[in-house]
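Each in C-alpha cells, the structures are laid out below.
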Structure P
Amino acid sequence: MRLLFVVDARSPIAMNWIRHFIERGEDEVYIASTFPVQLDVSIKGFEFIPVAFSSVKKPGQRPGGASRTLNLRTKIRQWLGPLTIRRGAQRLRTFIEEVEPDLVHAMRIPYEGMLAADAYTGVPLIVSIWGNDFTLHAPSTPLMSHYTHWTMQVTDALHADVHRDVRLAKEWGLDPAKPTLVTPGNGGIRSNIFHPGPHPVEDPVIINPRGFRYYVRNDSFFRAIPMVLSKHPNAKFIFTTMAGEPQALQWVNELNIAHAVELLAPMPHFDMANVFRRAQIVASPSIHDGTPNSLLEGIACGCFPVAGDLESIREWITPNENGLLFDSNDPRSIAEAIIHAIENQNLRKKAAGLNREIISARAEYESNMLKAEEFYKSVIGKS
C-alpha cells in the first residue's frame, strides 16, 4: 500500500503506529507532519505543513510539554487555529496529488483530521480520534465545532481507541454506515519492551506519566501527596517530563514534599519501560481522555492502575477488580485511591493477573496492527 499519514510526527503515539508499516517493508510510507521534526526512520517522502501556529514551536519540543502558559496557548489555538486550516489544506492537497496515495490516515481531529478533511481529493481518508477530541476540543469554540462536524462528514472511516468515541463520532456527524476500528491509538503494547520485571515492586512507588497537559489535574495530584505521606511516609512519587519545570518545582516546595518526589526529564519512549518497572502504581489524573497509552504501558509493566473516573477509562478498568478510580478534581479522592492500593496487596495481585489477560487480549501491538492492515485494505477496497 502507498500510505500517507497526516500527523504530529513528534508524537510517540503516532510514530509507534506508523513504524509497523515502515518495518514490515511492504508499503510506501509518506508523512505530512504539522510540526517540524527530524525523523529517525526511513520513509518515501516527508512534508512539513504548519497549522494552528505549529511553525512557532522548536523542532525538538515534545507534544504536551510543560508550560505555565499551556492553558492559554491551548485556548488561543482553539479560537484561532481553525483559521489556519485553509492555507495548510492547499499545501496538503498538493502533496496528496504528488504522492497519489492509496489511503490518507490523519491521526487525531484537531488539527490533522481537519486539515485532511479540508484537503480531501477523493483518496480514501481515515481519521483517528484521540482521547479528548470530542469531549474537550470539539465543543470549545464555534469554529472547532464546525470543523469537527465537517471532518466527521468527510472521512471515509474512523479509528478510535475507545467505543465511547465511536458513539460520539456519530453524534458529531459520522455516517453510521461508515467502517470503524477500535484499537489503542498507538497500536498497542510492544510486549517485548513493556513487560513486568522479574518480581513485583514491594515499595510504595507511584508514577504519574501524563506530564503537563491541559486536561490532566496535576495540581490535584500534587496536593494529594501529603495525604498519602501522612499514612505512608516512605511512599515515593515519580513524574515524567517535569524535570526543571517551574510549576512542578513550585508545588514541591509549597507542599514540602521534595524528599518524596522525583521529576524526570523527557526520555526516549521505549526507555519508559524501565521507569514503569520501578513503580508499584501508575496514576492518571485526567478529566478528558480516551485510552491513555502511558496508562496501558504502565499496566503492561506490572503497575496497579489508579485513574480518573471517566466513561472511557471504565472500558479498561473495573473498580476493585483490576484497578481503582478517583475524582481527578479532588486531592482527597486521589489520595484515598492511592492509599487503598498501597494497603491492599491482595487486590494488586488479583489485578496483575487480570491486567495481563486484558493486555494480551485487547492491547497487544502485533495483533492490533494486523487488524489495522485489514482495516486499511477494506477501506481502500470500498473506494
Structure Q
Amino acid sequence: MASFELRDIVKIYSDGHQALHDVSLDIPDGEFLVFVGPSGCGKSTLLRLIAGLEEISSGTLSMDGREVNDWPPQRRNIAMVFQNYALYPHMTVRRNLEFPLRMAKMPAEERERRVRTAAGLLGLDKMLDRKPAQLSGGERQRVAMGRAVVRDPSAFLMDEPLSNLDAKLRVQIRSEIASLQRELGTTTVYVTHDQVEAMTLGARVAVLKDGYLQQVDTPQALYRAPVNAFVAGFLGNPGMNILPVGDIEHGNGILGLSAGDQRLALPAEHFPGSRRDSPALLGVRPESLRPVNSGADPGNGLALTTSVTAVESLGHEQLVYGRIPGLGKSHGDNAEASPNRGGNIVFRVKADDPLSPGDEISVAVDPGLIYLFDESGRTLERVTDVADSAE
C-alpha cells in the first residue's frame, strides 16, 4: 500500500504550455480518489507524474513520506490500467496475466498462484486459454485489470479505463472496480471525464479545470457545497443551472435580483455573503425546481417563468429544457460546466406530464436551495436552514 503527498506540483512542457499549476493534494493509504474534469484539464498529466512516466517541472511528490521525484516508474511499484487495454494479441489471457511476473523473474509456482487469484477475483477462470481477439471489450478490460492485480502493487493508477465500453458495460465494470478496490484495499487513483463515474466510484473526488485543482472532497460535499460555479455546474446529471443575474438591491430583509426580464426577491437571511460580494450568477439544480401552474402561488418558493424548448423522455421521468425571457443562450465562462442544449434552464418532471416545446410553464424553487456566485465564480456564503442558524 502507499500514501501520496503532492506539494505545489507544476508541469510545463517544452513548448511552454503549462499543464498543471501548483497542485497540492494528499492521498491517504488505501483511498480511492478520482480525478475528474473536462478534456485538457490536466488530470491524465497528473496521473502520469504520479506514475513517473513524466517529469515534474517543480514541486514535490512523496510516497509514504519519501520524495520520489527522481524515482523511475519501476521503483515506485505502481500498476497502471489504460483505456486501450494494452494486451498482447498473440498471448493467451494466462500469458498476458503472467507477463509482468515473468519479467520480474518470479518462480513459476508463485506466478500460477497469483494468476489463479486474480482470475478468481475478476471472473476470468474460464477464459485463461483464450486470446484477446476472442474476448468482449469488458472481458479485455478485466484482463487488463488482472495484469495489474497480479503484481500486488502499492497503488493502482487508472486512466479512463472504461471509455471504450458501451454504457451498460461501463456500469457493470465500474461496479466490479469498486468491489475489487474494497476487497484489496489498494490505494487507487482513477481518471475520468465522466462526472457520474467520478461521483459513484470515488471516496473523494478531485475536480480540475485548466490545470488548476478546484476542489477535493467527498462526492456528497462537492454536490452540496461546491466552492465555485464551475464545480457546481460540472457535477450533477444534468449539471446545475447557472444563470446571470443583475440589478442587485438590498432592503427590508430582501435581496432583489433580476434574471432576464424577471425579478426575484430572495430572503436576505439566506445569503449573508451577498452584502460583502455582489452576486453575478445564480445557481439551482434541476431536481430543486418544481413545476407550478401558471399564476399559481409557489408556496414558500420563488417562481420563474420559462418557455419550453425541448423535452427528453428518460422512461421514468422527463428532462425539460426551457428559455427564460430576456436571457441569451450563453452561460458565459460557465457554459462548459452546465451545458443546456442552448437554453437557460433544465428541470425534471414526471414521465406522464404533458409538456411540449412552445409551452410556457412556471417553476418554483425554495430559497434555501439556491446558490449565488460572485463575478469570479466563487460561491457566496449561504444559509440553507435559517431557523437552525439562528439557534
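Points worth noting:
- Comparison of P, Q by FRET efficiency 1/(1 + (r/R0)^6) of positions 182 and 278 (r between Cβ atoms, R0 = 25 Å, to 0.05) - largest value held by: P
- Comparison of P, Q - label where Cα Rg over 2.2 N^0.38 Å is highest: Q
- Value 1.06, calculated as Rg/Rh (Cα atoms, Kirkwood Rh), for residues 126-285 alone, assigned to which of P, Q: P
- FRET efficiency 1/(1 + (r/R0)^6) of positions 302 and 374 (r between Cβ atoms, R0 = 35 Å, to 0.05) from the coordinates reads 0.65; which among P, Q: P
- The greatest value of distance in nm of label points 7 Å out along Cα→Cβ at positions 230 and 246 among structures P, Q is that of P.
- For Rg and Dmax of the Cα atoms in Å, for residues 6-133 alone computed as 18.0, 50, the structure of P, Q it came from: Q
- Source structure (of P, Q) for helix-only ellipticity at 222 nm (-39500 (n - 2.57) for each DSSP H run of 4 or more, over all residues; to 500), computed value -7000: Q
No lab work stands behind these numbers, since they all come straight from the coordinates. What you see is a predicted model, and the numbers here were worked out from it, not measured in a lab. Cβ atoms are built from the backbone, for glycine too; each structure is taken alone.
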